[in-house]
Structure 1
Amino acid sequence: MNIFEENLNKITTILDKNKNYLNLSNLNSFKGVTMETPPLEFNFDLSSNVSLVLGKINKINPKELALKIKDLINKNTKDFKEIEIAGPGFLNFKLTDKMLILNINKILENRETYGKKSSNKNYNIEFVSANPTGPMHVGHCRGAIYGDVLANLLKFNGNKVIKEYYVNDYGNQITNFAKSVFLRIKEIKYNEMFIVGEDLYPGEYIIEIAKKIITSNKNEEFKNFDASFKLLKKESLKYSMELIKSDLKKLGIEHDNFFSETDLVENNSVNKAINQLKKDNYVQEGYLEPPKGEIDKNWKKTKRLIFKSTLFGDDTDRAMQKNDGSWTYFANDVGYHMDKVQRKFEYLINVLGADHIGYIKRITAAVSALSDNKVKLNCKVCQLVKLYKDGKPFKMSKRSGDFISAEDLLNEVDKDSIRFMMLNRSNDVELDFDFDKVLEKSKDNPVFYVQYSFARISSLFRSLDNNLDDKLILKLDQFKLNNIEIKILRKIFEWPKIIDTASFKYEPHRIPYYLYELATLFHAYWSKGNEDQNYKFIEEGKIKSISTLAIINLISIVIQRGMSILGVSLPHKM
């Protein structure tokens, strides 16, 4: 149920049937015509630019066209109490009480699905995918929460979504990780001093992993790295992934699938993908120019396989092989994305860190080539998170090494606050996360403010011996809204539009923004009742108006749906 879509369709249908009367030779499928919430200074429910758009296309004065459209709508439907022409030709609409009641009752009857726009697409969302060489850091938290909430949002609309983690368990960083654990084992077993090297991992978590491996492999001597490498790699990765999964679970996140890069390489998937691209003439042997910018001392001008990514909008063609002929990381990633394409996903979403921006064009090009442009890859970048406590940058723990871990964050702030606040800004801008603000019990703490609005509503319903889930149906003779309730109702009507836009643009941050605005309206109404008897909800232990009860119930419905998508709890008492 979306009153903007429904009323726009109603109006465009009337105009289409009367295009000759309106002298509309070019309707252009009403492209660009919208139905929105008008600015607050206009006391109307809906606003459309239809006269402006059609006037421009058909070379008709928009105000004159608006007059004709207003007349036509009034003759063809009784759903609007008032229609106003504003500014250069905008049409503002006020729904009749009958239509308002109809829409309110629809929401009350369909509380679980209000805002849902039925869809049945098949998505793969890959997110976090942090190197399995240690615990998650705070930057991973932002991408993890963004990916998880985006999945919830798409599922709410009826889509099939697989949440996937690509485990980078292949390559030099894994060798260095296993070596770090090996040297810590030697330090523990043989008192050999661990000296931090350039490619080694210094965090105290390495010591914890080393102790676990010693305990679970008592008969292993661990004197020679090469001899123990296979066991070290397997065990180190197992315990490291346990750390990562534990951090994710504390954040309320569980992936559906963990995809191993090692399995990908050993199953020959990379070769198969490259051969497919060769067959389609997208990969050929050749030479590349040296990388621009900082000189790479390891770069050599050698003949190698090159992917023609410029055919798909990339800035330059990309190497599939290193100097020694082995596959590049990009080549492995091409093999991984071919696997995704073969699993019949229609839409792929990769959630990346800010350091991967330069990688987007090449992998997008690869998916286009592998799928013959049939599968859409969308890469969403999550920018940096800066943590502050007592007005100063938050310090990392010794356990983590050289980064602030998810555990550091969770030791300071609860899961609900982290999830809400990590989405309180668009993913593509840097986020300042202030511990003091997040722990405040005030309007300045958005998650508290939204949760508190629901707790207040729950308290109100308990005092009335009512249940928020009780059936409630409004009738015309009971219907009367004050000016604050009308504002709240108009905000409630925006919910499906918020869901629709957030889903279409992959922008889940729109939900906490909206919920905070709705909570602000409710708290202002509550405060107004303390100042002015005319705005009190309850009189002598009874609700003053069934309409008020309905409006408050609508607020609770939308807050419950929104916080459920965000994965944030709603306490009934605070």
Structure 2
Amino acid sequence: MGATDVIGRLATSIFGCEAFPPVFAGCHDVSNAGVLFALPALLAVGLLTHTERYFRLPCGFYRMDTIFMFLAFMALARLKTVESLRYCSPGEWGKLLGIDRIPEARTLREKIGVLSHEGEPEAWSGELCREWMEQEPDAAGVFYVDGHVRVYHGSQTELPRHYVSREKLCLRATVDYWINAMDGRPFFVVNKAVDPGLLQVLEEEIVPRLEREVPGQPALLELMASSSLPHRFTLVFDREGYSPSFMERMRAKKIACLTYNKHPGVDWPEVEFRRHRVRLADGNVVDMMLAERGVLLARELWVREIRKLRKSGRQTSILATDYTNECELVAAAMFARWSQENFFGYMRQHYNLDRLIDYATEEVSETTRVVNPQYRETDGEVRKTVNLLNRKRKEFGALMLHDTIEPGHVEKYQQAKAELHEEILALEHEAAELKACRKATPKHVAMADLPGEDRFRRLAVQSKHFIDTIKMIAYRAETAMATIVREKMSRHNDARSLLRAVYATEADLLPDKNAGTLTVRLHQLANRMSGETLRHLCEELNDTMTMFPGTSLRLVYELVS
């Protein structure tokens, strides 16, 4: 479909006029119009909040709020790349936004570049994060922190290698540290081209930010003076963050930590375990066999150790510096960490979380410390030599005289033993020299001290951070809608699949200027139960009295009868 709003395009391109407001015309069977059902949730989550403050677009045909809404609709409709627009009908998508046609892929990339590099996506994301915490202070009491390794297969730069557990390989990648709520909803993300490890990122970046932004925290002096007040908030992380000294420093700041025990030791007697009723993050109540002890870690920190006994007899050990909540609440908080893992899997599958937005790179700070290439090379030689030495020792121990005790056989056996012994002594000497060389080589050096051939550039983060924030908003909006539809569903796990079907379904758009409404009439889905659930969703959405941005039209949702 070609451009039909000729006057609007000429006015903005030639005469420099501001973009015209959206104009809707009555139309039927509009593809993907079901994504308009998500607009109230997107606006409530903050899609257009503070955009005028942090972003600017040059005068043109496309309004800034139109671009933001379209990017969110793309995420919800599972259009995973800008290039996928080449295979979509621009006129059909334009009808959803009140314009004649959406921008082409090249134009949209240009808009994203302007918004990302001339705007302030990180400041905008931070503002939204603070508002999300203030709106739901209960969800801002427990934070789940984990690193997501984003593999890079391109050739623009040679990033450091990271171990990718899902592929069991060391690949060139960058690491994003995500901070999520108990139900998996994201708060913010910290990107690290050079990964210093979870503990360092926690202590230097994540904890200081949470101390500033988490609402409703008791003052530190007040906490220190009163033993009855609980901690300020709780951090939950996996075994990578296990560190008694770190947990002690967090305890001094009145920040509770939950993690798995990296060194659980022997199993506890089964008679210690008692049955407890535990309410999980999704609201389900289950029975767990739990036991609790006090444990001294590294002779410096007393913590609670809570163990869960599984049906298989295996015991899962949890360490906690939360000394106030019952063991049921601590266990529920720790095991809810899987909601963050599910978030990563869902975002990779449905929102293309690992996709590059552009191919730009940027310089890494000269003060950034990276692994010394000489140390890595020497360490590889040490490992290679030690492995060979262990094989020779095993071969030496297995060498036995199986023949009859005759001078010829004994002499041959002794000669083989002597040769192996000399080889082992030489390897031991070589390994000792290599270990001494490795010890004398600094493990980390500043980027400025690297030779030119070993330096690398990092992937640009502005566009990625901007689009990731849009995806966070889309995921939060989808989660809010899933909460509504679950009220009428017997199988709660089907909520998101139902919403995905809604976003891909056709709808009729019926504007009424006299009544000041824009009716979105969704076509029926396959079964009757979905219809009842969606009627309930329509009622909830209509109660929000949402106005379509840039117009005086109130959105009205209904199903085709």
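One of 1, 2 was used to calculate relative contact order in percent (Cα under 8 Å, 6 or more apart), giving 15; which?
It was calculated from structure 1.
For distance in nm of label points 7 Å out along Cα→Cβ at positions 9 and 89, which of the structures 1, 2 scores highest?
1
Of the structures labelled 1, 2, one was used to calculate helix-only ellipticity at 222 nm (-39500 (n - 2.57) for each DSSP H run of 4 or more, over all residues; to 500), giving -12500. Name it.
2
Using the calculated result -0.46, -0.53, -1.16 for log10 I(q)/I(0) by the Debye sum over Cα atoms at q = 0.11, 0.12, 0.23 Å⁻¹, for residues 241-336 alone, pick out the matching structure from 1, 2.
Source structure for this number: 1.
I have 8, 15, 13, 10, 8, 12, 13, 10, 6, 2, 1, 0 for P(r) over Cα pairs in 10 Å bins from 0, in percent, for residues 385-528 alone, calculated from one of the structures 1, 2. Which structure is it?
Considering all the candidates, the number was obtained from 2.
Readers should treat all values here as calculations from the given coordinates under stated rules, not as data from a laboratory. Since this is a predicted model, take the numbers as computed values, not measurements. Cβ atoms are built from the backbone, for glycine too; each structure is taken alone.
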